[in-house]
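Colleague: Down below are the structures I want you to see.
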Structure I
Amino acid sequence: MTSDDAVAAAVARLADALETRVPCPPVRDLIGTDDLAAAYAVQQGLVQARLAAGASVVGRKIGATSVAVQQQLGVDQPDFGYLLDEMDVSRDDPVSMVRLVQPRVEAEVAFVLASDVDPGDEADITLAAVRDAVEVALPALEIVDSRIADWDIGFTDTVADNASSGLYVVGSDARSLDEVEPREVAMSLRINGEERSSGTGAACLGDPLEALRWLAVQAHRFGDPLRAGHLVLSGALGPFVPFGAGDVVEASISGFDTLTARFVD
């Protein structure tokens, strides 16, 4: 079992990298490669520090939901992290990259919840239950980032680093689940007009709503269930790709208006 001192050291390493924008070594030397409890404890330490500094939780993100992204990261299962209000750059035009270290971008379906997903019994967290909890679906760009040098991450590294989260952009074209079926959408991600990634809703754990169900189960087990009003980024529909200052990123997800973001230093 990983010691409290090792968890604290991992928190300090990642927090320093976040603050200085200087990538750090992986934290698996401190917490091991398979101690998920320790990895999520590090994540909690980082999130709580940001909350203490004035941020607030607005939702969750699910990572590594597609085979393509799992292969890119060298992992074999999904994970989750927290969305904070300070990560939302949906209204920024252009979007500043000043807080990012080694960003990549991916397109996905986001959900806003109309009700809590907090049943007394985990068995009640069904696909139908989470579908009923969704108020609307939205197109989204997640700017994933890693504080770990060269994206040299294992599963515990990415979990500890708040699921390699950075920023996010959510579109305003909200659709009900009567209007859009998430597993059936097609996605094209373009940078400066050139398609760089593509995929479908089925690439996200078979169905973005299944990814939401998986998250709801994990959140219930961790004693921090999903709440009404939360935004959930359900996971990439295709490979993530690098980008830089000066780039224009467009995500076309069928059923939604095209989502566009411009980036600067």
Structure II
Amino acid sequence: MAGLNLSVALIVYNEEERLAKTLESIKDIASEIIVIDSNSTDNTCAIAESYGAKVYNEEWRGFVEQKNSLTKKCTKEYILYLDADEVVGDELKKAIIDEVKNGKSDGCYIRRKTYYLGRLLNYSWQKDEKLRLVKSSANPLWVGEIVHEELKVNGSTSHLAGYIIHYSYRDIDDHFRRTIRYARLSAESYYKKGKKFKLSKMIFSPFIAFMKIYIIKGGFLDGIPGFIAGVSAYVYGFLKYAFLWDIIRVNKNKDLDK
């Protein structure tokens, strides 16, 4: 591996189809690759090890706990956090090299574009930018809830040129199965916070979510995949409130039965 003072860190589970493409995109810039697997049943670990990765197997404890565990295992000055379905583009790779060699920021935001249904989406799900490249000395910490985790650092931040290509969904079936799962997880998070169900939210929020992606952000310029992205936002917005209503209903009935 290259001598760049950079750790690349990933959590994985059954990613044999996509992991090689991800690791191929960073193998020439990473001094070490740290992978935490959660009992994959396919060839994920073997693929990671073929790229020289240090692989650790840990029981799943949620995104925040798993990613903070990654941080503890990284030994280089900079850490680049990736998901197993993300590929570093050429322009971004150059920007990462320059930042690690010459940069002064404690953390860098990186833009992502999703590759979906045969095309790279330039408008839908934009502007998608995440803090991903950080100095280990800036005390990087993942925080958040069941679904939406976020990386924090102590110090200054900047934005890198280029982008990550996000191969998020394998197909429409995978997309909407995950949309349903994430909607349920969001509803569970709302319930734990004591959020009340409002019919107006279930009626209007999905429509606003669709308009934001398809019209305001220009998803219509991404063709049919952009329209499907907008519809998925509608479905997600509707289901998270439908699930919240159902969770409240079920738990209220449990209390009555006591």
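What follows draws every value from the coordinates through simple rules; no lab data is involved. The structure presented is a predicted model; accordingly, all values stated were derived computationally and were not measured. Cβ atoms are built from the backbone, for glycine too; each structure is taken alone.
Colleague: Which one of I, II has semi-axes √(5λ) of the Cα gyration tensor in Å, as calculated from the coordinates, equal to 33, 22, 18?
Modeller: Derived from II, not from the others.
Colleague: Using volume of the Cα convex hull per residue in Å³, for residues 32-95 alone as the calculated read-out, with 107 as its value, let me know the right label among I, II.
Modeller: This figure was derived from II.
Colleague: To continue, here is another question. Of the structures labelled I, II, which one yields 2.3 when distance in nm of label points 7 Å out along Cα→Cβ at positions 8 and 40 is computed from its coordinates?
Modeller: Checking each candidate, the match is I.
Colleague: For which of I, II does helix-only ellipticity at 222 nm (-39500 (n - 2.57) for each DSSP H run of 4 or more, over all residues; to 500), calculated from the coordinates, equal -13500?
Modeller: II
Colleague: For relative contact order in percent (Cα under 8 Å, 6 or more apart), the calculated result is 17, so let me know which of I, II that is.
Modeller: Label of the source structure: II.
Colleague: As an exercise: FRET efficiency 1/(1 + (r/R0)^6) of positions 24 and 88 (r between Cβ atoms, R0 = 25 Å, to 0.05), calculated from one structure in I, II, equals 1.00. Which structure is it?
Modeller: For FRET efficiency 1/(1 + (r/R0)^6) of positions 24 and 88 (r between Cβ atoms, R0 = 25 Å, to 0.05), the value 1.00 is produced by structure II.
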